[in-house]
Structure I
Amino acid sequence: MRFSERLARGNPVVPEPPIDGPEDFALLKYAGAKSVAAFDRGARTWRLSDHGSQYRIIASKPGRVRGWQDDLDNIVIFPPGTELDEVIDRAIAILQAASAS
C-alpha cells in the first residue's frame, strides 16, 4: 500500500497499553534509550496536517514543562491545490535530512 493510500484511510485510535513505570515503555528498549527523558531529548516529531485544501508539515519541539508543542518557526505550508504526493515527498526529504544530522 502506498503511503498516500494509507494516509487517505486516516489514523484509527489505538488504545495505549497500561504503563506501570518507565521500564514498561517498550519504545525505550527498541530505541536504546535509558529513560523517557533521554528518549525525548533525542526525539524529533512532525505532523502532516490538511487544512481544507492546504497541506502543512508542522515540526514539534519539546514543551516548556513536558510533552510537545508546535514549532511555529518550522512549518512548511503548501499552496492550495498541491498534490498529496508532492507533500509526502517533501515530508520524506525533511525526515531524511533530520536523521542525517
Structure II
Amino acid sequence: MSFDHFMGKKQELNSAISRLYILIEELEGLGIIVKSIEEGLVDFPSIRFQEEVWLCWKIEETEVSFWHGKNEGYRNRKTLAPKGFVAENDLADLR
C-alpha cells in the first residue's frame, strides 16, 4: 500500500469520525443522549406521572419498549406497558 493511499484512507476515516461527532451533537441538541456508540444505546427524555424519566432504546430493538429513572441506568430498565394496557404492578404506559 502506498503512502498516498494510506493518507487518503486516513483522511476518509477522520472525516467519518468528525461527521459522527456532528451527528451526536445534533441528537443531543434534541435532548437525546447517546449512552453507548458501541452498543447503539440511546435515552430519550420523557415524563411518567409528572416525573422526568428516560425512554431507553438499543439498536437491535424494533421500537422503544423500556424506560428508567433519571438517576438509573440500563440495568434498571423497566418494560413499557403495551398501548392501552397496564403492566403488572406498574402503570408505565408512556406511549
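FYI, it's all coordinate maths here, none of it is from the lab. Just so it is clear, the model here is predicted, and its values are computed rather than measured. Cβ atoms are built from the backbone, for glycine too; each structure is taken alone.
Points to keep in mind about this one:
- Answer label among I, II for the case where FRET efficiency 1/(1 + (r/R0)^6) of positions 62 and 78 (r between Cβ atoms, R0 = 25 Å, to 0.05), calculated from the coordinates, equals 0.85: II
- When P(r) over Cα pairs in 5 Å bins from 0, in percent is computed across structures I, II, the figure 3, 12, 17, 19, 14, 10, 7, 5, 5, 4, 3, 2, 1 traces back to II.
- Identity of the structure behind 2.1 (criterion: distance in nm of label points 7 Å out along Cα→Cβ at positions 14 and 46, calculated), options I, II: I
- If relative contact order in percent (Cα under 8 Å, 6 or more apart) is computed and equals 18, the structure in I, II: I
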